[in-house]
Structure 1
C-alpha cells in the first residue's frame, strides 16, 4: 500500500487520512444510533466528514504527483472527488435548492466526467493499449447500467423528468466503471480503480431503490454509504497505482 511514495512522511500523511476516513465512516456506523426510520446509524457529520477527508486526500495525491505523467490523472481525480463532496452536500440537503436530488445528480455526474477524463488521459500516456478491450468493457458496463436503471427506476412506473434524468446518469456511472475496467484489463495495477467505480454504481442503484421505489429496510442508507464511501476511497487512492506505473 502506498508503495509509490518516496518518503515515510508522505506515506504517514496518506495513511493517517486513510485511517481517519475509516474511523469516520465505519466508526459512525458501529457507534451511531438508529434514526427514527431505522434506515441509518451513521450521523451526518461522520458521513460528510469521511467524504471531506477523501477530498483532502485527493488533493494531497495531486500535490505529490504534480511533476510527472500522473499529474493530470491526480488533478482530475481530485476535481471529481471535490464534485462528489458537493453532491453529498446536495443529497444531505445542506445546499438550499428545491430539487436536491437533481443537484446531487448534477454534481456527481460532473465528477464522473472528471473521473473518465482522468482515466482516458492517463491511458493515452500508455503504450500498447487495445481499443477493442476498451470498447468491450464499456459496452458490458453500459448494459449493466441500463438494466439497473430499467429494473430499479423505470419498470412499472409512469416516468417523470427525474426518472429520465436518472438514465444518462446511470449510463455515465457505468461508463466510469467501463473505462476503469478497460484500463485495469491492460494495466492490472488499476484493478482497485475498477472495483471502486463498480461500488459507486452499486451504491447508486441501492439509493435509487429508496428514492424511486420508496423501499425501506433496516440500515438501507448506511448500506449506500458503506458501498459509496469505499468506492470513492478506491478511486482516490488509485493515484498510487498511477504513480507506480509512472515510475516503472
Structure 2
C-alpha cells in the first residue's frame, strides 16, 4: 500500500486552511501530524478520508485517485477513528465493532463478520466488556472499541484524530501500543497529536504543519528545539533517550 498526497489545497469559505501539502507513506509506516491549533491537522485527515474535497491537488492509494473510488471502497480501505467524545452510540461494544463490517456486505452480518468482530475484540482485550453499553465504559476502553471498529473494516490505512487527548497516561500508552502493533501487521497509520513526546516515542515519520503549510517533515529528528520554537513559540530542551528525543518545555517565547 502506498499513500501519496500531492499539492493539496483546501479552503473554508475562501480562507486557506491547507496550502500545497505533499507527502507519501509506504505500507506499515506511522505518520504523526503535529502543529498548533488551527494549523490544518484535522482538515488534512478529513481530506484523506474523503469527508472534505480539496480544491486542488490529489490523494492516491496505490496510484488510484481517492475521488474515483466509491464510498464503500474507501470505507474498506480506510479506517477512521474520530476525536474522543465526538461519537456516542447507545449500543454495546460488540455492536459498535460490528459496524465496521458494514462496508463489506449487507446490513445483516454473516458468520465471517461475527468471527472477524470476535477476533478483533479479543485482539484488543475487550472481551470482558463486549456486551456492555459503550456509554458506560471508561474513555480508554471506548477509544479501544472505536479503534476495534476501524480495524474490523480490514483497512489498509488507519486515521486517528487526537487519539489520546482525553485519556490518562496509562490509557494513552495502552491505546498507542495497540495502534503501533497494527503497523507491524502492515497497516499504515496517520494520526494527529498535540503531545510531542508521544509523537516522538511512537512515530516513524513526523509532519509539522504551520498555518496550513508543511514547515518540516521527516523522521523524529525534526522535533528539534529550533523547529519547535519556530512553530509552537516555546523554548525547549531536547534530551535523547534510546535514539528518540524527549522534549522538555522551558518557557513561552514572548
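What follows is calculated from the coordinates using simple rules that are stated; it is not laboratory data. None of the values given here were measured: they were computed from a predicted structure. Cβ atoms are built from the backbone, for glycine too; each structure is taken alone.
Each of structures 1, 2 was scored by distance in nm of label points 7 Å out along Cα→Cβ at positions 15 and 135; the highest score is held by 1. Could you figure out which one of 1, 2 the value 18.1 for mean count of other Cβ atoms within 10 Å over residues 47-54 was computed from? Label of the originating structure: 2.
To which of 1, 2 does the computed value -9000 (helix-only ellipticity at 222 nm (-39500 (n - 2.57) for each DSSP H run of 4 or more, over all residues; to 500)) belong?
2
Could you tell me which structure in 1, 2 was used to calculate mean count of other Cβ atoms within 10 Å over residues 95-102 as 20.9?
Details: 1: 12.8; 2: 20.9.
Label of the originating structure: 2.
Here mean count of other Cβ atoms within 10 Å over residues 111-118 has been calculated and equals 15.1, so which of 1, 2 was it run on? Only one of 1, 2 returns 15.1 for mean count of other Cβ atoms within 10 Å over residues 111-118, namely 2. Once distance in nm of label points 7 Å out along Cα→Cβ at positions 31 and 191 is computed for every structure in 1, 2, the highest value turns out to be that of 1.
Comparing percent of Cα pairs over 18 Å apart, for residues 119-182 alone across 1, 2, which is largest?
Values: 1: 44; 2: 31.
Evaluating percent of Cα pairs over 18 Å apart, for residues 119-182 alone on every structure, the highest lands on 1.
Comparing structures 1, 2 by Kirkwood radius over Cα pairs in Å, which one has the largest value?
Details: 1: 18.4; 2: 18.9.
Top value of Kirkwood radius over Cα pairs in Å goes to structure 2.
Taking 1.00 as the value of FRET efficiency 1/(1 + (r/R0)^6) of positions 23 and 159 (r between Cβ atoms, R0 = 41 Å, to 0.05) derived from one of the structures shown (1, 2), identify that structure. Value 1.00 for FRET efficiency 1/(1 + (r/R0)^6) of positions 23 and 159 (r between Cβ atoms, R0 = 41 Å, to 0.05) corresponds to 2 out of 1, 2.
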